[in-house]
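Just below sit the structures, each encoded as structure tokens.
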Structure I
Amino acid sequence: MLASSTLLSVSLVLGHITENPIKPAIGSEMRPISGAQVKTDENTEERAAEPKSAMLIELAPKMLPKRTIRPSDTPLTARAIERRARLRTAPGLVDARDLPIATARLEAIRATGARVRTESRWLNAVSVEATREQLDAISMLPFVQHMRPLHSSRRIAPVETARDEQLPEGGAAAINYGLMNDQLAQIAVPSLHVRGFHGEGMIIGVLDSGFHRVHDAFHSIEYPLDVVAEWDFVSNDGNTGMDAGDHPEQHKHGTWILGTLAAYLPGTAVGSAFAAKYVLAKTEDYANEVPIEEDYYVAGLEFIEANGADLATSSLGYIDWYTPEDLDGVTAITTQAVNIATANGLVCLTAAGNAGHDTDPLTNRIIAPADAFDVITCGAANASGAIAGFSSDGPSADGRVKPEVLARGVSVVSVHSTNTTGLQSVSGTSLSTPLIAGATALLMQARGELTVDGVRDALITTASRSLSGAGADPLFVEGYGMISTLAAARTGRHAEDLDLDGLVGAADLSLLLAAWGPCGNPDPTNGLCPADFDGDGQVGASDLSRILAAWGS
């Protein structure tokens, strides 16, 4: 069964691109070029008055070309193909799941009078809104294998009202992160920033409710928000911001998520991956009467992967029509899509949920797609690192550790969703997830050789419980603990390997010589310059000796 999404904020307080982005086309002659797409079909007033159901139509296997499937047969951008060539674990670069659904099949479904909502190349399925008579006609089509209903779902209600935040008297925190300093320092994001990793060359995909990009932190001269592709799968247009007729709350959640990642307003708010590029997918419809968004989620994830993103983050979840036993890594539709995405080399992160936890390791409260096999499922902690009371527990139905890692999810500061200069604090695994996603982007920038499994392993083996020797939480609440971006990036690297490329050599020597003398740009998490190996407050002869002694290692 399918369910609609849940926004996961419980305390609503407070590579280079040289190609055009892939995006869904509009019109009766549309070709499926975006991964999964949304199309609108006109209905007469008479038909519109009839009761309609939302259904997922699963199709017979696609007709394959007589030759080998080629990347040119698919909607993938050159960057997506390059990422797959490095990181895909499924055989080859492409397969039948990448081929578009045949136009003849889509036309036959539309000929019944049904409205096509989305198409999924990966699932070989089409979602529709149709009357009983139209569904009967669809079921008789020779290429239709199965139909299942799409369902509505409740939302997780906020536990507090929104709270605006003000900068303290006297200005900003150290290194100008403003009120975002503490949440980033807790997971050692500034340690990667001071080493020159801010997200350059990375593309981050975000699935959420919409993104109102009016805040000053999205429009700095130095690092303006760079969106390389976007699509609104709810309204079927190229604007993921506010649309006429949107619910007043529609854009808030997604704006908060994007702000934790991409904000850049030194002295006020600086996000974790402000130099990255972004692919935005609006997949959540806030209006209570709208049936489902799970098909939009799948469409959005395909869109993000096809446009060459390196990682995708979502703070949405689906549970009302699934049982805990269904969270087995294979049942939920969004879970299936995430499994395909990670097999294609796309690192995926998702929120664990806000349903709380108990001391019984045999029960779980996570939500799909947190049960996907290689997704990084994110729980929430408070400012001191203790688990948040609302953070959902695992394990998956088949006994895997979920969530795997934690970041701050209590009173996380982000941009105000409508005020162009204001800040708000927000709580939920919704907010811990983009914090971990931003950290992951920096890790991937620093360690470009890491696979999907390699990224997971680096985060897990250097998280707080792993480093302390405690290992995974036997109650499946904390996973492996709080992440450390720096420790993850240093996995398998010498301390003298300043650029983290796996070899102590000329580049590291250049970095040391550039920092020679009193430490002028220390790592804010420990007060030391990266090249100050002896910790004496300056980069000098003894530090040079360390580099030379480690040369070539």
Structure II
Amino acid sequence: MPTLRDDPADAEAISHKLMVRAGLVRQLGAGLWTWLPAGHRVIENVKAIVREEMNAIGGQEMLVPVLQPAGLWQSTGRYEIDELMKLDDRKGSPHVLAMTHEEGLAFHMSRDVRSYRDLPLFLYQFQVKERDEPRPRAGVLRTREFVMKDAYSFDVDEEGLGAQYELNRGAYTRIMERCGLDFYEVESDVGMMGGSGAHEYMAPCPAGENDVALAPGYAANVEVASANPQPVEQPPKLDEPREVPTPGLTTVDEVSGALGVAPGALIKAVPVIAEKRGMVLVLVRGDHRLNEIKLANALGESFRQATPEEIAERLGPAGFIGPAGAGVPVVKDEAINAVGGYVCGANRADTHLIGVEPGRDFQFEEMDVRTVAAGDTTESGAEITIEPAIEVGNIFKLGTRYSEALGATFLDEGGKEHPIVMGSYGIGPARIAAAAVEQGADERGIVWPKALAPWPVELVGLGRGEDEATAAAERIYTELSEAGLGPLFDDRQANAGEKLTDAELIGCPLRIVVGKRTLAEGQVEAQVRATGEDSRIDLENVAAGATALLDAAR
């Protein structure tokens, strides 16, 4: 095991630093990681738990190729996804390296399912996924190649999908608990997967790149979370809007400071170009951020930011635009109310309007398009907190999007044809491993949950050459192995400090040290990694003593 003393120079996440230093992984290229023997053992432990839970709810394991004909992805409209890796074979035929396997499974269903009697089905695999990730980061947390457990359900109707979806929710909860993770099940956006509903399984930790909105009885990805905004003090109403000079003031902070009003009393206007609607002026409170995922879902179409040239041509100079007299459709976020007069751009250089009221001074379509913030409240009045988390799993109600596109249908009892109703259920073993490191690590190294540890016990021999301690350590290694504890045996000719430091870095749940001093007393030293609790085990009962300590550990 090639352990390292120092952190990788480019590492920021704890899991990145420790998984490299502990000899679990090594980088092959940008976003490409090799799992060394210790790391591979962790991944196999995760897979074993996942496999047991999938089998317990009726899953059947299979394997679908990563390399797939591009036509399948063109049929579903996902071929244009930027992150999808595309290539041509030597004959010039276009192919993709799959990032998920809905297309492949729907294709097979279109060939092999004929009748309602063939359903339901629940199939899963552990397979490599490829993703042309533009910014790989945080070690194994965001990569271009990874192994994923992806499962797919096939039913005759939404009721059947709902039943399989709930079975997977239960299985995912058990998987997270068995892996020793702190986690949240949160409502999420369906994203590129499509469908009618989704949940994500989030492991909270500082390295997480997702934000979760939390309150008693509520958990949602910030991408889709909704909440009641914090109140803001607004200027008094005016009979009509009034212009005020704001030379060179283009930011919310500059304008609010100059006018002596709260940032939330401003209207921030964001011009976007929707795929079908064209230019739309989206309004959020000055102290809020536009949530682009919620906006796309609310519009029902994709959009892009308007260019400065487009803004100047249709509205006015950037930094001074507003909804009054804009002449384009307006979407107002729900948090903007009509209690008082707002401040917004006047669509003229160096000028803003005060006393602007929605409804009186501009017409709008109201939508929930802002990003919730810490301190907002739920409908029950509970305060929202925001916590970073790693997404380790997700489940989707896909419906008939893929089956309709690829002709996956069945005949009902009356001989009528219907599209198969699908669900998709993914879990990332590497992300579970990294999340476990993030959540459990201390200043000395990794602290593995017992279920994921590469070895339950690390046996450290402090003998030299063929001395008594070396012989005793070898006997204990055999005893532990025969007892099914499968120890990692550090029999290197290294000093005690180096061996003990590496043992703490690697983080096996139990460490047993065989040295001359304790041998003279007929004992060996034992330490539980999670608690640091030290104890002694009699030489004649090492396996039994180790088993008892492990059983008591988390």
As an exercise: semi-axes √(5λ) of the Cα gyration tensor in Å, calculated from one structure in I, II, equals 41, 25, 22. Which structure is it?
I
Please state which of the structures I, II yields 13.5 when mean count of other Cβ atoms within 10 Å over residues 140-147 is computed from it.
I
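Can you tell which of I, II yields 21.5, 71 when Rg and Dmax of the Cα atoms in Å, for residues 76-299 alone is derived from it?
Values: I: 21.5, 71; II: 23.6, 73.
Traced to structure I.
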Comparing distance in nm of label points 7 Å out along Cα→Cβ at positions 372 and 396 across I, II, which structure shows the greatest value?
II
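Of the structures labelled I, II, which one yields 0.00 when FRET efficiency 1/(1 + (r/R0)^6) of positions 412 and 468 (r between Cβ atoms, R0 = 25 Å, to 0.05) is computed from its coordinates?
On the way: I: 0.55; II: 0.00.
It was calculated from structure II.
Readers should treat all values here as calculations from the given coordinates under stated rules, not as data from a laboratory. What you see is a predicted model, and the numbers here were worked out from it, not measured in a lab. Cβ atoms are built from the backbone, for glycine too; each structure is taken alone.
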